[in-house]
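Visitor: As structure tokens, here come the structures.
Just so you know, all these numbers are worked out from the coordinates, no wet-lab data involved. Treat the numbers as computed from the prediction; the structure is a model and nothing was measured. Cβ atoms are built from the backbone, for glycine too; each structure is taken alone.
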Structure 1
């Protein structure tokens, strides 16, 4: 499952790609390594407009997961949308898209977990994950205490060929075209739900390996792609 991704394009590029008209992010720097429970840019619909804002990565966990726990770090990746826990957030007002330029899956190499970074091409163009969000009050970290925050996670599906060779269980649901973003943010679930599918085989390239960040410098200098 994807627990590390990057977005190294500027907020103007994000606004243009997602057609967001409101920007609440302030001065958004490149984010070469976004980890669970970190704040990250997300686009959602608010009163008919698309808003670019910051949210914490990790949706509220199901009750059975929280048994005997003092804190809930959240669920980053969502697969079983038939679960009542997730169904409440599948309507358009709780859908969002999560901009990224690359994402990482961990490959087990002799007992060591090695990050392998995927992007749509060596140039790392913008795309988005199909996400859901909610405002939630909980204890994310014991030392932080109870907080109310906007939280997000994104859907996963079966992997395509490239991701499946590294992580055979799942890959993020990726939207790369404006019409897909429009559908995800506004359509009834019967129509939007068809987007929970892997990208076609051949749509992704491995652009980096071994590092816990895929930075702006790396994105500016194409690397030799790994053959799949």
Structure 2
């Protein structure tokens, strides 16, 4: 499962790319402040998402990890959250599949743990759409949630997010045969994920076509390119 990714493009570029989704009378509000390049985003880190807001769309920060299903929290004092979501038939996830809870998670590369035998086994293998790391989006869901994510924090209310996964395509399957993130690369896909009823948007939970990803780095904990 993908528990590490990067987002190194500027806020201006994220806004410019997303303008292709917006209608002329819809505003995109940026609440992220001065957002630096993020070469390594880990679970429970804050990261940018594009989401529905009160009067349009927002580019905002959220913490990576949606609430864990209760049956997996028995005897535990914290819930750091679930980062990757596959089973959309689960009642736990269905409450957040409506349009208001859907989001786009911008990224430039993502890592999967190497399952191949040898010295790199278990280490991150970084994938991107090309050497220049073009901006793309994971299909995500989000919710405001109150819980104890870390004992030292106590009870906190956060905007949380996670992204969908699916069967891997050829490139990812050679490294990590279990799953890959759901990646959306075209404006019409971004618009459909954010606006269509779920029964018309669920087809987007599918692998990226073979040949569209390249391995960019092996073993590094960050991808700063």
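Visitor: Matching task: 3.4 is the computed value of distance in nm of label points 7 Å out along Cα→Cβ at positions 54 and 206. Pick the structure from 1, 2.
Guide: Structure 1 accounts for this read-out.
Visitor: Next question. Out of 1, 2, which has the highest value for FRET efficiency 1/(1 + (r/R0)^6) of positions 110 and 182 (r between Cβ atoms, R0 = 30 Å, to 0.05)?
Guide: Result for FRET efficiency 1/(1 + (r/R0)^6) of positions 110 and 182 (r between Cβ atoms, R0 = 30 Å, to 0.05) over 1, 2: largest is 2.
Visitor: Ranked by distance in nm of label points 7 Å out along Cα→Cβ at positions 62 and 174, which of 1, 2 sits at the highest value?
Guide: Comparing 1, 2, the top value of distance in nm of label points 7 Å out along Cα→Cβ at positions 62 and 174 belongs to 2.
Visitor: Give the label, chosen from 1, 2, of the structure having the highest value of mean count of other Cβ atoms within 10 Å over residues 142-149.
Guide: 2
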